[in-house]
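For reference, the structures are reproduced in the following blocks.
What follows draws every value from the coordinates through simple rules; no lab data is involved. Here the structure is a predicted model, which is why all the values come from computation and not from measurement. Cβ atoms are built from the backbone, for glycine too; each structure is taken alone.
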Structure 1
């Protein structure tokens, strides 16, 4: 079924009522002791929100999160969402969505993908990152279910995934897709990066799957390695979002449109009349000045903040239907 974000405007009122039965703010625990697990965990908390300064985890001097640092977890048998950022991004680029989910009674864990962040490009544009990214998400899921100090609050059978851009491709791989490297090799014209490795006979990484993921929200995924044939292996339900105008990493939008047309089953598909970066959290004035590239929307005048109110409500509603309210 195809919808636009306008169809979810009514969900804002419904979800606002539902939020009242959960916490008053998002609790936040920062993960900064292990480079392989550098990021944050959001969760229900019964305190008033403040601003959590990231310190050495920040990618911009004025970046901080809204929540309560190290607040006690509220609730039991909470569903868990693991979050994968886009190419060259970082764990906090979807913080408003994570906060909305935590306010609604979810635990959300997001980490930096080592070698593919704003501060670390050592694996960017290599075949290896296409294997390391899914492995990163398996690692964070293992940590949350086995080693997190508050793991007893999580229901281990209610696990979802949220992925943007290359994080969206990461999610499809974890759900069973085998990337079509032969297709990309045939289209490649560049003499550097992944194209060069494929033309030079470098063996692509084997796909890594994780059957613990029960559902997903896939947002504007990198389309090159995705085909109707390999997407057919995805058997878990997911919600799919794409930008109409595209942007870096996804082209002009025609690639994600092709992917949408080849999705198996009857997924919940949304097309947003904006560019790729519209899915990132709304920027503060300071962040827009520091990194204008990710804060400038297409078309000019697009209301990112207004869109995110609808987007976050729709994401919460979907995950609640699939996980928190007894979905499969």
Structure 2
């Protein structure tokens, strides 16, 4: 299918949404997104069972460097969502273009990272008012960004462990800060998803069960778990079992094989089994492709697509 025809069909469907009253404040409603998604899935090269979400740059050799062209290419391949960690750093005009193109293509916006201002203040566990203020300001700015790109989820990382304080005191400070953040997000129907990481032992949040406890204590629909399969394989393993234990608070999943944090099939994780488990549990959320690529150029990008086709081929 030619890309211009693919985009044209998306535009006509978006116009239909406008004429039927399905569009509110410039964004396509959820029922209309589902309709458009099904239309594109019927025409796309692959019909994936889960909502895998690439990042910008993953297909720039095949689609070009323009983000809008990359989005169109993703939709052509059958991907129905996008992740962009750095969305808050993009200018308003580009955010609006991305939001409009996502709507035209019937794609959903996945997570972006709540920007803390880039001044090195990196821990809510310390309980310092100035750090909490920076976090809350990021939440406020994230609301406007989410509206432009029709996003629902945003990644929050509490930051570093504060070695001068007992762990339970730190947990209390984090819970208090997150509750204040949900006061900002909840009226807009937005959800912060807490991500436990493995990058350094200095990080406060490292396990799914620790994150589950914090979400229970915050007690808000706007504070849930981002279960990153790569990080959790490194920090705790036993993926499916731990996923099940935290299931009632998991709202978002991210992907990366280990070792190497590249696409599925490059490491030790049996992604076909993991994805089958997600599907059988009725997971309707996004599975963000937050990983690198084992290959380079167009060949590497095709290898990435082929990997997802392979692991998505589980029987249901």
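Numbers below:
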{"item": "Which entry (1, 2) yields the derived value 2.4 for distance in nm of label points 7 Å out along Cα→Cβ at positions 44 and 228", "result": "2"}
{"item": "Ranking 1, 2 by FRET efficiency 1/(1 + (r/R0)^6) of positions 156 and 252 (r between Cβ atoms, R0 = 25 Å, to 0.05), the structure that comes out highest", "result": "2"}
{"item": "Given 22.4 for mean count of other Cβ atoms within 10 Å over residues 236-243, calculated: source structure among 1, 2", "result": "1"}
{"item": "If Cα extents along the principal axes in Å, for residues 84-211 alone is computed and equals 50, 26, 26, the structure in 1, 2", "result": "2"}
{"item": "If distance in nm of label points 7 Å out along Cα→Cβ at positions 100 and 308 is computed and equals 2.5, the structure in 1, 2", "result": "2"}
{"item": "Read-out helix-only ellipticity at 222 nm (-39500 (n - 2.57) for each DSSP H run of 4 or more, over all residues; to 500), computed value -8000, structure in 1, 2", "result": "1"}
